[in-house]
Every structure is written in C-alpha cells, then in structure tokens.
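Trainee: Scrolling down, you'll hit the structures one after another.
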Structure P
Amino acid sequence: MLPPKKTYTVQEATKKLEHYCAYQERCHKEVVQKLQSMHMIPEAIDVIVVHLIQHNFLNEARFAKAFVRGKFKFKAWGRRRLTFELKQKDVSKVNINQALADISDAEYIGVFNDLAEKKALSIKEPNVLKKKKKFTEYFLYRGWESHLVYDKANELIR
C-alpha cells in the first residue's frame, strides 16, 4: 500500500518555491515541473508562478544569462550547445540571444584556442586521421561551431 501523498496549501507551496528559486536561478519549466511533482493543480501552479515572477524570484532573462555564464566558464560549452540546452528548457529566443551576447567574440575565441591546444596535446593517437576525428568529436559535442573546429584541427594536427 502506498503512503498518502503529501499535500500543500498554495501558501506552503509558494514559500517552498520561493526558497527553491532563491537557492539557484531557475527557468519557468523547472518551477512548473517542481509544482507538478508536488501534486499542485494547474490553477494553483499559475497563481504561484505569477507570484514568483512579480516578486522577482523567477526571471527567465536572468536565468539564461546565469546559465550561459556558468556553462561557458566551467564546462567550456560552445554557443550551439548553450542554445540547444536553453531551448530544451523552453527559454525564449530573445533571452537566449541576449545571454549569448554577453560572451564577447574575443573571449569566446580565446577560450576555444586555449582548450583546443590543450586537447590536441592530450590526445595520444599516432594515426593523424584518428587524432583529428577524436579532436573534432570532442568539440562538436560541446557545441563549438564546425568551421572553428575543423580549421583548428587542420592547424594543430598534422
């Protein structure tokens, strides 16, 4: 027999979600999923989401900028991967473009070049074609633009 589901009043759920959003930036989709997992009805979900937006706990533009900044800085994801991941979270195109605009082209290319040089040195493969394949797969998976990846592979791996 299953234990009874924990139920929340709108006020309790609102407080819980305020803490949830204050702890870390969240997108609208994550908040709605959290409320659904708490077995809240759709009308209550709408009321709580509006409350969170009005009281600045939930801000999609701020979330997108924090997400892009963090994933670029710590995981060295390229623009294509960042865009894909934000689209998966139902972030609007406008907010995605604003967040990506925060990364300067010079910084973007600098990070790519540093990472490419380290990666080229770390691949221990005598066959040049296999080495290029490993290099390109690594960067394409992380969302770097293909023209950058292939140009750098031809430059560094001979």
Structure Q
Amino acid sequence: MQVDLGMDEGQLAELNLYTTVVAALGCVIGGWVSDRLGHRRMLAVWYGLTTIPTFWLSGQFTGAAGMEGVTIAEYYRVAILYNFTSGLLQGTAIAVFMGLTSPLVAGTQFTGYMALKNIVYSYSSIWQGRMADVAGYAATIRLDALIAFGPMLMLPFLVPSTRSRKD
C-alpha cells in the first residue's frame, strides 16, 4: 500500500520507526492494563480497537483498487494508530498464551503458540496480497477487520492454567 501511495524510501523508513515505537508502547500499556483488568476481557477490547483504524481506512478509498482517496499524511496517522492498538493486543496476547501453558512443558507450549502466530502472519500476507490484486485494498482490509472478530468468539474458551488466573 505504501508503494502504491507513492511513499519514498525516506517516508517508509520514518513510518517504520514511528509505528515500531508506538507498537512497543502499546505492548507495555496493553500488558499493564490487562494485568489489572483481565487478560481475556482486554484482549477482546484491543481486538475491537484494531478494527477502528482499519474500517476507517477502508472507507477512505475512492478508487476501485488503488490508494485513491488516501493521502500520505492520512496513511501515517492511521498506520500509527493501528500499530498502537495492535501493540495493545500483542502485549496482552502474550500474557494470555503464557497463562495457558502447563508448568511441565511451558517453554515448548509457548513456543508452539508463537510458531502458530507466525504461521497466521505468513498465510495472511499471502491471501491479503492476492485479494488486494483481485478486489482492491478497500475490500481486503475491510474483510481483514471483520475477521478480527472471530478470535473474540474463542476468548471464553481460553481457560488459564490454575497457576496463573487473571480472569
């Protein structure tokens, strides 16, 4: 999207710096808040918050497939906001994964959770790229935002181990 928007290498690097910093900040804040208010509860809230900038961006597109209707400044703002909310989610998700592990095999089990998460990132990049080529950015990111509600339906079934009850 950034290339189709016309961002140069300097803008890409600058945006990467900003989004990395705010995502890290989001991880810390998300973990801190979820420790106090409940991991699964806050994970649902954070998932919902990630959809706001995504739906907003999808509504800004005026062209059929490209980035028409979105300025670089708008994209900066939405990317920074999305990465902050994604950081909130990631910091909390790691706490949830750790809470689900059995003390006897915690390291292996947590590594498995992280590996599965990486698989999701891999196949999501593939389907999103292919769908964007066929249906355009707006439809792709709108569908991606809708998919975010799926994990929320699973949260009640994630039962923390008895050694780490935060919910």
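Any read-out appearing in this document is the output of simple, stated calculations on the displayed coordinates, not a laboratory observation. Note that the structure is a prediction, hence the values are computed from the model and not measured. Cβ atoms are built from the backbone, for glycine too; each structure is taken alone.
Trainee: A value of 21 was computed for relative contact order in percent (Cα under 8 Å, 6 or more apart); which of P, Q is the source structure?
Mentor: On the way: P: 21; Q: 35.
Checking each candidate, the match is P.
Trainee: Check the numbers for percent of Cα pairs over 23 Å apart across P, Q and tell me which is largest.
Mentor: P
Trainee: Going by FRET efficiency 1/(1 + (r/R0)^6) of positions 96 and 136 (r between Cβ atoms, R0 = 35 Å, to 0.05), which of structures P, Q comes out largest? Don't skip to the answer; put the middle values down first.
Mentor: On the way: P: 0.90; Q: 0.55.
Across P, Q, FRET efficiency 1/(1 + (r/R0)^6) of positions 96 and 136 (r between Cβ atoms, R0 = 35 Å, to 0.05) peaks for P.
Trainee: P, Q: which one has FRET efficiency 1/(1 + (r/R0)^6) of positions 8 and 80 (r between Cβ atoms, R0 = 35 Å, to 0.05), as calculated, at 1.00?
Mentor: On the way: P: 0.35; Q: 1.00.
For FRET efficiency 1/(1 + (r/R0)^6) of positions 8 and 80 (r between Cβ atoms, R0 = 35 Å, to 0.05), the value 1.00 is produced by structure Q.
Trainee: A value of -23000 was derived for helix-only ellipticity at 222 nm (-39500 (n - 2.57) for each DSSP H run of 4 or more, over all residues; to 500); which structure in P, Q was it taken from? Working shown, then result.
Mentor: On the way: P: -23000; Q: -26500.
The correct label is P.
Trainee: Compare distance in nm of label points 7 Å out along Cα→Cβ at positions 24 and 40 across structures P, Q and report the one with the greatest value. All intermediate terms of the calculation are to be shown ahead of the outcome.
Mentor: Values: P: 1.9; Q: 3.3.
When distance in nm of label points 7 Å out along Cα→Cβ at positions 24 and 40 is calculated for P, Q, structure Q comes out on top.
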